[in-house]
Structure 1
Amino acid sequence: MEPTNDKSTAESPVPLSIEVSVVIPCRNEERTLAGCILEALEACKSAGISGEVIVANNGSTDNSQAVAEAHGARVVDVQEVGYGNALRGGIAQARGKFIVMGDADGSYQFCEIPRFVEQLRNGFDLVMGNRFKGGIDPGAMPWLHRYFGNPVLSWIGRRLFRSPIGDFQCGLRAFSRQAYDAMQTTAPGMEFASEIVVRATQMNLRVTEIPIQLKPDGRNGPSHLRTWRDGWRNICLMARLRFQSRRGT
């Protein structure tokens, strides 16, 4: 992967005071991005958490970058398109001990950040949100994803890897920087979501989940998720990681 271009702090020393980096992947999310950034910053401030917000700009052609900078986020340009690529690029520039990741479309509530951080402080390496235990508002998730796609992918993951996680695809999650670095993720696309859970399970890291609420997204364009393509890529990734683990590679 090519080095990311961090326009705002490339030459700045790494401050020791940042505990939490909130990383938000973004591609043409000018309509909802500001609300996500402000909610994340306010959640950290209200809870006394020293934090930063990083927007991983993944080829936006709208005003997302300007919106992010105007609302207090640090923008990292990631040239290689893809959900996993964007997050890896943003996390590479993160300065916090803990990483919280969440989508830029307004579907996740960043006010939940303190709950995730509390579990990380308690010693967990990966804290997953669980939309099915929390709640899914009407219109927040397509029927096919809610009753087939997500449950099936999570079931496959639990069966193959004996993972305790019930919602493999939840986009709101948190992990320690130390654990993430040890995972050595490679997935470029949406399958990055499964890779994090699988690698954490394979490494016997401490994982847990907390109920969260999913809201309808606020975008006015199509979702970046491609149901069948991305579902298949998740299955292929889990099959590959399972095969590698059986071979001891």
Structure 2
Amino acid sequence: MAEADDSASRVGYVFHSINEKDLKPGDQIYCHRLIDTYSHHGIYIGELDCEVIHFGGDDSGSLGKKIGQQDDETMRLVTALSLELEQLPEDSERAQEIKQQLDEIHKSHNRPVCIRSTTLAKFMNRNTLRLVSYGSSVLKKGFAFYNSAIHIVKAMPPSETVKLAKHFLNHPAEWGNYHLKDNNCEMFACFCKTGIMDLATQLNLRRLFFSERIMEPSLCKTFEEALRKYREQCIKN
């Protein structure tokens, strides 16, 4: 059985700072930026060549003046091919054709703001490291100074979160274009933890007033389930 997420036991009632030595692979981490006006989120992986995976414009997560979007047609093509590939025998001729086509798309991907890996030091950028918790009590969420980093819903096993984050790192064209409110770094990290696309609250205050309890039926238990749900949602959109 996969190890359960224990992030709720590693943060206090008010503040959520954490020592680097206490991090575990699959943790959702964040740092406040611009005098706490926003936070940059990522998934801690803990490997020498891949300490953190995040959605940003550079190693620290800064967007700067970077621009560049992926056209909707490419996004729909990647999603459709990926869904078709799921249904095919791995050694079939059609499966090999799809894999080659997807590899070419991902290799040619050049959006400046994308899923990328970085070191923990560059991610922190001299800021305090903090941990997002899952499976916390309503009481803890109520007392938290920054309660959007305290989630009542449970997370997938950390090993599944790592797999999901790595998938999008290795298949960058599959994750959608950056949007300050509707598809930002927090949204990516929360999705990697739960498989829920609308859990992040940064710059989306409406979500602060909805109970996370109603989201529990949407929680995913494996990265395959989360990936399938993501692709099906992309096709609908």
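Each reported figure results from applying straightforward, stated rules to the coordinates on display, with no laboratory input. Keep in mind that this is a model prediction, so the values were computed, not measured. Cβ atoms are built from the backbone, for glycine too; each structure is taken alone.
Results, tabulated for the structure shown:
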{"read-out": "Among 1, 2, which structure scores highest (criterion: mean count of other Cβ atoms within 10 Å over residues 18-25)", "value": "1"}
{"read-out": "Per relative contact order in percent (Cα under 8 Å, 6 or more apart), the highest-valued of structures 1, 2", "value": "2"}
{"read-out": "Structure with the greatest value (metric Rg/Rh (Cα atoms, Kirkwood Rh), for residues 74-161 alone, set 1, 2)", "value": "2"}
